[in-house]
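Have a look at these structures, which come just after this line.
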Structure P
């Protein structure tokens with residue numbers, strides 16, 4: 001559970017949530033791929049404009065390196081060396097474009113469901129997708145399934 005001392009909702013500041021969501025996504029990918037004896041190479045669209053092929057995000061580097069000090073990291077990585085996730089220019093690879101399409105489709109589905117409108121893109125047609133989110137009390141919610149887990153994430 002993510003908490004912030006005096007915050008009665010149990011949800012802390014956006015930067016802390018971003019860091020936690022980031023590392024949970026990374027650790028989930030590490031666990032899934034090392035289970036198959038594979039070494040994941042993880043890429044994200046950069047948040048900053050840059051002409052460089054790779055961009056360093058200090059918050060992400062610090063979060064990743066901090067996770068490597070935990071006992072959980074050793075268990076999830078299964079002894080496989082994991083390169084630090086990289087941030088690259090948006091639209092610089094087909095994989096990132098697919099991730100953008102999936103993200104847009106899920107956001108559009110959520111928006112249409114919330115407004116009670118017709119669904120144009122059914123997430124169930126994308127196959128298995130891993131969904132991470134937070135409950136209203138700050139607990140992490142995780143589900144891997146075909147189709148968006150509306151009942152789980154919509155409160």
Structure Q
């Protein structure tokens with residue numbers, strides 16, 4: 001018997017349907033996903049869905065932030081800005097919640113999963129916004145340091 005919470009098991013059972021729906025609408029999620037071949041798009045979306053499942057099962061926000069940080073970096077390497085990544089992650093979460101609502105209509109399990117997916121999406125958006133703000137703060141501090149050095153005539157190292 002699994003030690004995962006019932007809502008995590010319900011999510012795992014529903015994940016193939018969520019993945020299928022996301023693949024069907026991937027062009028509306030993110031333009032870059034539409035340009036990818038099916039296998040690559042499936043792998044990227046599935047990575048997000050798998051991590052959402054881990055977050056649901058563990059509630060580990062630190063692990064979730066670490067995944068999001070890596071995901072932002074990976075997408076940046078593909079020339080996707082943080083705003084586009086945030087929009088895609090929110091769209092994935094919204095779609096997952098919609099599938100949960102559609103599939104679990106009229107059941108308390110479906111309602112609980114829909115609410116949880118909505119909360120996970122909100123947590124994801126907050127975490128991504130925090131990561132973006134931290135990066136901007138880091139860059140601003142670096143820029144300020146370089147400006148001070150330049151005014152003092154100290155060469156950048």
Structure R
């Protein structure tokens with residue numbers, strides 16, 4: 001099977017496989033970019049933020065999460081995307097959508113906190129809580145919300 005979560009001994013210069021779960025779960029973030037781009041009017045702020053995050057995150061994970069200047073930029077954009085999602089959730093078009101999006105926000109934040117406090121959980125939970133759940137969340141925003149900025 002292609003997807004795997006393995007506890008890695010990081011070797012300098014070693015790269016992740018594109019089949020690694022940290023890499024391939026980024027596919028969950030792509031539908032929202034497409035939805036936000038083709039709708040009328042497009043949500044360019046979501047397209048821009050999420051596209052940048054996907055590219056930077058893929059580079060960061062490919063290089064085994066090396067903490068460098070690029071990582072700091074990736075983290076900044078990831079946090080900005082989370083903040084954007086939180087603001088959009090506040091303006092949800094209905095209470096049902098608000099509830100689902102709030103669950104996604106809590107799942108994302110909970111995963112971030114848990115894997116920061118307990119790094120041994122990172123390889124298993126990061127792709128689910130910080131790729132798949134935000135992909136669902138941003139998909140809801142892309143399809144159901146109005147533009148905030150431009």
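No lab work stands behind these numbers, since they all come straight from the coordinates. All of these numbers come straight from a predicted model, not from anything done at the bench. Cβ atoms are built from the backbone, for glycine too; each structure is taken alone.
Work out which structure the value -29000 belongs to, where helix-only ellipticity at 222 nm (-39500 (n - 2.57) for each DSSP H run of 4 or more, over all residues; to 500) was derived from one of P, Q, R. Label of the originating structure: Q.
To test your reading of the models, identify which of P, Q, R gives 1.1 for distance in nm of label points 7 Å out along Cα→Cβ at positions 21 and 85 when calculated. Only one of P, Q, R returns 1.1 for distance in nm of label points 7 Å out along Cα→Cβ at positions 21 and 85, namely P. As an exercise: FRET efficiency 1/(1 + (r/R0)^6) of positions 13 and 109 (r between Cβ atoms, R0 = 25 Å, to 0.05), calculated from one structure in P, Q, R, equals 1.00. Which structure is it? Here the read-out was taken from Q.
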